[in-house]
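In structure tokens below, several structures.
Where a number appears in this text, it was derived from the coordinates with a stated rule and is not lab data. The structure displayed is predicted, hence computed values, not measured ones. Cβ atoms are built from the backbone, for glycine too; each structure is taken alone.
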Structure P
Amino acid sequence: MRVIFMGTPEFSVGTLEALVEAGHEVVLAVTQPDKPKGRGKEMQFTPVKEAAIRYQIPVYQPVKVREKACVEVLKSYEADVIVVIAFGQILPKSILELTPYGCINVHASLLPKYRGAAPIQWAVIDGEKVSGVTTMQMDEGLDTGDMILKKEVILDEKETGGSLHDKLAEAGAALCVETLKRLEEGTAPAEKQGETTTDYAKMLTKQMGEIDWKQPAEKIERLIRGLNPWPSAYTYWNQKVMKIWLADTEADESGEKEKMASEEAKHPEPGTITAVAKDRFSVQTGEGLLTVLELQIPGKKRMDAGAFLRGYQIKEGEILG
């Protein structure tokens, strides 16, 4: 097939590569405009642009795809299909209906669950056991088009947003190739989406990462994994931002005592450091204890809690946040 590919971040790259390797003629890569990055504010190519250049695919970077000039550019390539994966702009009807096979989207969830911008991270944060990818025929709604194919992916016990991203990117690439094959053969199914059982997977912000120690330890631990590597979960210690990269949960002994005895054995305030060992420290939450195993403070690299405790003094009774 003659394919126009629309995508921007690293998640999209594997699918672009898979389409080329499968023998499809990718005639154009459409991606977001370059942005300044780093201290020097140098313009940086998007990951899709870098991949397209490697394959000698023409690159087009419109500021707004809704503009008539953009539609005319896409039309001039006379593609059979447009493949869209994490492009970053909403497509108008004029583009959705531009090619014989329309626009095929690869979405990083088992639709209709987790429609929206950040389905990967929210699956981890919400404690899902299974996620996956779905290919769909795009319509004018937000991730509401007819579903074509699905592939399930099991989450590991310590799955992070980053590790699930890589798994789903690989699964999505293979599923997209199979979807185009089925479209060409005329055997691609089209299943209407029902009602979603999950909230809209809203875009991530740095502010989301601030830990609320009043939440249960289990929920905080999932937040830490879901926001790893970006935007990361954090708290405050000695007026410094402390990013927490890895943690475990443990039973709340003070809670058991409180049930049994109670006026004499109350919960410490959430955020209170309750125990410090050689290679870890525990923090009281709204329900249970969170054991911190890996962290980072400003100006330092990620380190295990043991290395941190050898260089910094942290005491029982101190309060984080």
Structure Q
Amino acid sequence: MTLAAVTLSHSPLMDFSEPGPGVRDRVEAAFADARAFIEAFAPDVVVLFGPDHYNGFLYDLMPPFCVGRAAQAIGDYRTAKGTVLVDHDAAAVIAEKVLDAGIDIAISESMYVDHGFVQPLQVLFGGIDRIPVVPVFINCVAVPLGPVRRVRLLGEAIGRAAGALNRRVLVVGSGGLSHDPPLPMLAGASPEVAARLISTGRHLTPQQRADRERRVIEAGRAYAAGRLTVAPLNPEWDRRLLDILAGGDLTELDAWTPDSFAAQAGHSSHEARTSIAAYAALSTQGPYDTVSSFYEEIPDWIAGFAVTTAQTR
């Protein structure tokens, strides 16, 4: 067994909003199970599929996929800031093999990553410098979005490339399930917001970043209190997706259109693409079994929240 998988939701509200009684304890127990799974697997390197929230990837150049050969964490929402321990050589090999497989990806020698990448590294490993990482960005918010089939094929190509490294590789998918936080859209945006989505959002001043984070935190609290009208969480959709991932036949997801994601589970449900890629990568090494699976609807974090682990038989 040279590949194993972990998927987990993230939320910028985890450190700012206390959910209902017992919720945090159950989430922390699921994180502890994932850490124990990782310790038993003892990976040499982590391939981390993550999204971005208009912090590192903007409309001045928005690739569907990008492999980072170096990365800097921006430190949003109290997450770590600084240089991520990236395995440059492994990233270079994976990128080359994925391109050889016919999957078009971008390459970055200076990837900026936000809490979508950093939270899982902190939760699972204790920091951004504890284990070598290959960060793989998947566009999950900026329309137009490509078909889910392309995400599956990306995951499979990376799984085959990772399997050829002759190292123990943990693939991690970081993203929420159903959720619809108030992210801005380029269409119809004011000139100021459009400029931020196109280019200026990559290097906000400390005050601009604090103001942005404050708005998100306030929106999360308003949603939990029923004062914010966005798409509701959809546990039925979440559980159906988790069942498909656990079942092993990911081709069923090829028919799930981007419009259906947004209509049924909110615009940010596209972050589930990171979990699809992770399980697709694992599937290249043979049949697999889910070792643990946690799910809970957490309105205080605007998230259908899941943590899963899986390994080949």
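Brief remarks follow.
- Origin of the value 2.3, where distance in nm of label points 7 Å out along Cα→Cβ at positions 172 and 204 was derived from one of P, Q: Q
- Which of P, Q yields 27.6 [mean count of other Cβ atoms within 10 Å over residues 4-11, calculated]: Q
- If you line up P, Q by relative contact order in percent (Cα under 8 Å, 6 or more apart), the top spot, with the largest value, goes to Q.
- Read-out helix-only ellipticity at 222 nm (-39500 (n - 2.57) for each DSSP H run of 4 or more, over all residues; to 500), computed value -12000, structure in P, Q: Q
- Entry that produces 153 once volume of the Cα convex hull per residue in Å³ is calculated, selected from P, Q: P
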